[in-house]
Structure 1
Amino acid sequence: MIKTSCQKEVFVYNKSMIITLLKIFIVLIVLYLVAIYPDTSRKNDFGPFEKKYIAHRGLFDNPTVPENSLPAFWKAVENDYGIELDVQMTTDDQLVVFHDASLLRMCGVDKKLVDCSYEELSQLRLLNSDEKIPLFSEVLKVLKPDIPLVIEIKSEGRYIETTQKTVEMMKGYEGIYSMQSFSPWIIRYLRMNEPQIIRGQLSYDCVRDKNSKLPVILEVLGAYLMFNIYTKPHYIAYDFKTSDNLSFQIVSRLFNAECFAWTVESEEDLQKIKHLYRCFIFDSFIPKDRYPK
């Protein structure tokens, strides 16, 4: 069958279009990989985090030993676990250790922590116990230099000032620590102003989260680690329940980046994810093995 000149032109046009689309596809893939690539230059600094399991909000047992309380941190230190905690700032510029934005769950008061002074907070008790919300400075006195500390900076209130004050307080601290946040703006601040600090981007596949209140674009960028090009985190702290996320799989397997699993709540889950993560934040159970390695 002899092709007419018209058929030849169509064939050439289609081939050219396919090649162009293929080139565009390859460029987009490359840009995507560049965007999610973290900063892997600090991999040699993660040994202490890899050698100890990290107790989420201390080694707590609500309500007996409340989360983010001094006894929870004492207990973690006594059992040779690392510690993860949450930092927020009061209206009178005091750094305190507390997770929730609201005081309702832990203290029975329907008010945001960042709208309170420390004097107001000192009158409250955690889960009807004798424990109060501790100052960050009080917690630091409990720790030992060989206990790896993971500091989550909450994106509530004046979060950049909170970050600045946390950085200032950690100057002269002898132990190893990292700072992490869900907020890419906080991690960006650390990248640009405090590059010596190990920084981690907290994330999860929030696109699947029906309760997420984020705009869709921020959900996608956050879930698929697209902020990495902006924040260049030294590690990714990812919700292990959504570890099948494509970007996380690429970062963990292809880029071999440092990854922290949060929050592991059973031995079964811990064993399932050991091939994807090197560091493990846990609560609600005691790991069977004394140490990860």
Structure 2
Amino acid sequence: MSKGKMFREALKRGMVTAPGCYDCVTARSIERAGFEAVYMTGAGTAASLGYPDYGLVTMTEMADNAGRIATAIKLPVIADADTGYGNELNAIRTVREYEKRGVAGIHIEDQGFPKKCGHLEDKTIVPLEDYVAKIRAAVSAKVDKDFLVIARTDSRAVLGFEEAIRRANAAIEAGADMAFVEAPQTLEETTAVPKLVKGPCMLNMVWKGKTPDLSLEEASKLDYAFMILPGLLTRTIVGACDAALAELKAKGRHPVPASNITPQQGFRLNGADEWDGYRTRFRTETKQAAE
């Protein structure tokens, strides 16, 4: 079963929740926690490479990171693909590159450059026809019919809520598998999105962002199909690192890590058991030590 098919099967059971990861370590944490999918955050990926979320990371850098994550875990990965990195031609290549790396789906947005996190100010929105053409092109590039093309619109902040709904519906009509209206600004708007959009909807829950804070249960009751929490682990790790380093500096000795695990346990979390098995598996006989 492809990862796209796996994700679609999960959607049939109810709203899928995917915390955000930016590398294999955080992806494996999400898998161990029992979630049904992981989300590769573009902001987190950019931060891991030393950049803000301003569209400075290239398509191949993003796709390669998504591919590493998809290889490290068994769960489906939904990944940020920014603007599709150009026009329709670029969107086609973007789908091909992410899909062949084993990713379950991507979202493509209607921002111009420099693109920004949906919960920041001063974004530029491309014309509707440019956006819809890009979505059509992305959908046409799918090899696996279950690979998801999620259409994100950031137009709420620039052109208003009604235009965001119009664009979401235009993208669904163009073949998008799901609509992502980024950053509705009130509870009323957040509630209205799944009612007004003629297709499955995705919700982005950003801590202290523009969208009202909703629990998983509340979002599910509003009929969202998919909910991401992209910055949860990134921000948690920053805080944990800062606290551990401050303690080291203050006390002058190794602090107790938050995980409090041994080196051996740490390696096991990253697949040591599998790789240890390969050390002797392919030997046909035990070689005697030279006398």
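Nothing in this text is a laboratory measurement; each read-out follows from the coordinates by a stated rule. All values reported here derive from a predicted model rather than from experimental measurement. Cβ atoms are built from the backbone, for glycine too; each structure is taken alone.
Sorting 1, 2 by percent of Cα pairs over 29 Å apart, for residues 14-173 alone from high to low puts 1 first, with the largest value. For structures 1, 2, which has the highest computed value of distance in nm of label points 7 Å out along Cα→Cβ at positions 134 and 270? When distance in nm of label points 7 Å out along Cα→Cβ at positions 134 and 270 is calculated for 1, 2, structure 2 comes out on top. State the single structure among 1, 2 that was used to calculate distance in nm of label points 7 Å out along Cα→Cβ at positions 118 and 198, giving 2.8. Traced to structure 1. Matching task: -10000 is the computed value of helix-only ellipticity at 222 nm (-39500 (n - 2.57) for each DSSP H run of 4 or more, over all residues; to 500). Pick the structure from 1, 2. So the calculation was done on 1.
Which of 1, 2 yields 1.10 for Cα Rg over 2.2 N^0.38 Å, as computed? The structure behind it is 2.
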